[in-house]
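Readers should treat all values here as calculations from the given coordinates under stated rules, not as data from a laboratory. From a predicted model like this one, the values you see are computed outputs, not experimental measurements. Cβ atoms are built from the backbone, for glycine too; each structure is taken alone.
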Structure I
Amino acid sequence: MLKYQFPAVKGCQAGKDYYICMVPLGLMSKIFATDSSDVPAEYRAQRKLNEARIPEICGYILSNRDSYVFSALAASVDGDMKFVPADSNENAGLLEIDMTASFLINDGQHRKAAIEAAIAEDESLKEETISIVLYKDQGLQRSQQMFTDLNKHAVTTSKSLNTLYESKDPVALITKNVVNSISFLRKYTDKEKDNLSKYSSNIFTLNTFYTANKRICKVIHDQDNAEKLVYTFWNHVVVNMREWNEMDSGELSKKSLREDYITTQGLIILALGRLGEFYCVNPQINMAKSLKGLKKIDWLRNNEACWMNRAIKPNGKINRNEQGIFLTYIQIKRLLSLPVSDEETKKERIIMG
């Protein structure tokens with residue numbers, strides 16, 4: 001009988017043997033069954049495949065052909081398996097599996113689908129390998145429990161931490177460099193969390209600046225000069241945000257800054273990101289001179305004439321959606337005596353009703 005042979009290491013969990021195998025990427029489409037999304041959930045051991053995720057993961061592989069990294073997949077095997085240990089190590093050797101056996105992915109179906117899509121564009125990937133943790137199949141109920149166990153304790157890393165550790169995305173690199181170069185931002189930006197408690201020593205998150213900088217960087221044609229332009233913009237913002245500087249000097253408490261003003265809200269940073277984009281598109285405007293007007297803006301939360309139904313919802317909460325960001329940006333432009341286009345005015349009227 002024909003058999004698959006995979007280099008493997010044998011381990012033991014909960015009194016049962018399992019194997020970590022090196023499987024060629026080109027073999028994955030042959031050994032794993034196609035997605036069974038049309039089968040009712042109670043008869044599946046996986047969530048439905050989200051097709052929208054595949055292009056992003058596939059693009060990651062192809063764009064990082066020399067540096068992509070994937071964690072191991074987990075799968076169950078319904079069929080005969082035989083472990084043949086090496087002479088020198090009883091826990092390392094070859095795992096032989098009948099070619100008639102069925103393989104079921106317990107964790108990693110999106111990675112598998114993306115790898116197949118990537119191979120369709122770059123066949124050289126076929127010879128590369130991925131580690132797969134193989135368990136003996138013990139029926140549908142056990143496979144469903146494995147899926148739950150493998151995923152229930154998974155914690156998604158924060159966007160700020162992803163930005164901090166990112167070394168390929170130009171906007172992430174610019175954001176990290178700019179935040180580290182401006183002492184105020186370096187002092188008060190959390191590089192690990194996306195949500196800050198009211199007692200946090202920080203008042204901004206790295207991810208918020210990253211998101212704001214994506215708007216600025218996308219309109220900068222001179223990429224070699226992008227970091228300098230982004231640095232210049234945020235440095236002028238920091239210099240002219242009166243309340244930020246009063247807090248830093250001890251004239252204003254951090255508690256009051258958070259509770260009484262809106263300048264530490266992510267909404268304001270993102271609205272300022274739109275403002276930075278505007279300056280880059282309109283280089284004829286003297287940005288340094290214009291941003292001095294930030295000192296004169298009344299950023300108090302109770303300044304309803306400026307911020308109600310823009311930065312502030314009628315219930316008093318911060319309006320964090322895209323419409324709120326846009327309306328706040330338009331208001332800041334007016335307060336800085338910057339031109340508001342007919343298109344922006346039309347959009348504002350539609351949103352405001």
Structure II
Amino acid sequence: MLFLRPVRETDLPRLVALARATGGGLTTLPPNEEFLEERVDNSLRAFHPRVKRPGGEFYLFALEDGATGEVAGVSGIASRVGGFEPWYSYEIKHERFTHQPLKIDREIPTLHLKQEHRGPSEICSLFLRADRRRGGGGRLLSLARFLFIAAFRKRFTETIIAEMRGYIDQTGRSPFWEAVGRHFYSFDFYRADVLSGLGEKEFIADLNPRHPIYIPLLAPEVQAVIGRVHHDTEPALALLLAEGFRQKSEVDIFDAGPLLEAEVGNLRTIRQTRTARIRSAASPAPGAPDRLLANGILDFRACVGGVTEHDDGSVSIDADTAAALNVEAGDKLWFTPLR
């Protein structure tokens with residue numbers, strides 16, 4: 001059984017291996033051991049009981065195979081973007097050009113560099129090993145984070161965003177980077193992406209274009225990838241749109257991947273989440289529907305399992321599910337439909 005839990009210090013070698021397998025483009029999970037070690041340390045501190053409000057904490061979760069102990073994937077939540085390290089994006093605005101004698105009235109889309117110093121919460125760092133991308137692991141990895149947010153609402157802002165990985169072609173090139181960023185930086189797309197992930201963002205303010213970029217001046221094939229996701233990210237995009245996210249008029253400054261936004265209280269998983277006491281951790285009734293489950297505590301666990309609801313408001317789950325969640329009879333269970 002796969003289950004989600006907070007990352008541990010002993011996971012570091014597996015995290016490095018996962019980061020190297022991403023192929024680049026995952027800014028918050030660069031393949032740098034020293035940075036990932038600090039990210040693990042930050043995550044361990046984020047789960048401290050004294051945290052009461054969003055202050056830039058970073059929560060990192062590991063998807064573990066209960067049978068083998070292997071880490072099949074990771075996902076994260078930033079309680080707030082910005083702060084000491086500004087958060088950058090391109091905002092898409094429209095500039096109007098009008099000349100009445102020639103009956104010309106046009107709106108031209110432009111890209112404006114935007115800095116965020118006290119932004120919203122963000123879900124990020126989602127990566128699932130290629131050999132695990134069937135069987136619901138990606139859905140668990142993504143949606144279980146919302147159960148954690150539901151259980152600890154005060155730790156997060158009322159608005160949440162998701163920056164999606166942008167389009168990369170079959171040769172590993174980012175068309176948007178080649179058309180824009182390459183002309184301003186002396187290194188390649190992956191170097192810029194890694195530096196940004198490591199928090200070394202001063203170069204962005206110094207080197208990025210200072211004036212708006214008129215989108216129609218870009219080649220048609222470049223315009224076509226603005227707001228388009230990487231092929232591997234398409235399932236994650238569909239999942240988040242179904243949850244209630246909407247696409248903002250902002251894109252990533254390196255690969256032009258889209259930025260999504262939602263109000264936390266409007267997310268499907270959170271709206272449909274319920275809690276109940278566990279009556280039995282032996283076995284649910286035959287045919288009990290699978291739900292997304294969590295224990296709702298800081299030593300967080302989440303998995304998919306069958307649940308039987310009883311007339312008195314209690315629930316039953318099976319022993320394997322109880323073991324994965326580290327719960328027993330009498331404990332509270334958080335659960336929500338998978339779809």
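Name the one structure among I, II that mean count of other Cβ atoms within 10 Å over residues 118-125 of 21.6 was derived from.
II
A value of 16.1 was derived for mean count of other Cβ atoms within 10 Å over residues 110-117; which structure in I, II was it taken from?
Source structure: II.
Matching task: 2.5 is the computed value of distance in nm of label points 7 Å out along Cα→Cβ at positions 174 and 214. Pick the structure from I, II.
Working through the options, I get structure II.
For which of the structures I, II does the calculation of Kirkwood radius over Cα pairs in Å return 21.3?
Only structure II yields this read-out.
So if we calculate distance in nm of label points 7 Å out along Cα→Cβ at positions 102 and 182 for every structure here (I, II), which label has the highest result?
I
Using relative contact order in percent (Cα under 8 Å, 6 or more apart) for the comparison, can you identify which of I, II gives the largest number?
Checked I, II; max of relative contact order in percent (Cα under 8 Å, 6 or more apart) sits with II.
If helix-only ellipticity at 222 nm (-39500 (n - 2.57) for each DSSP H run of 4 or more, over all residues; to 500) is computed to be -7000, which of I, II is the source?
Label of the source structure: II.
Using FRET efficiency 1/(1 + (r/R0)^6) of positions 14 and 302 (r between Cβ atoms, R0 = 41 Å, to 0.05), single out the structure from I, II with the greatest value.
Once FRET efficiency 1/(1 + (r/R0)^6) of positions 14 and 302 (r between Cβ atoms, R0 = 41 Å, to 0.05) is tallied for I, II, the winner is II.
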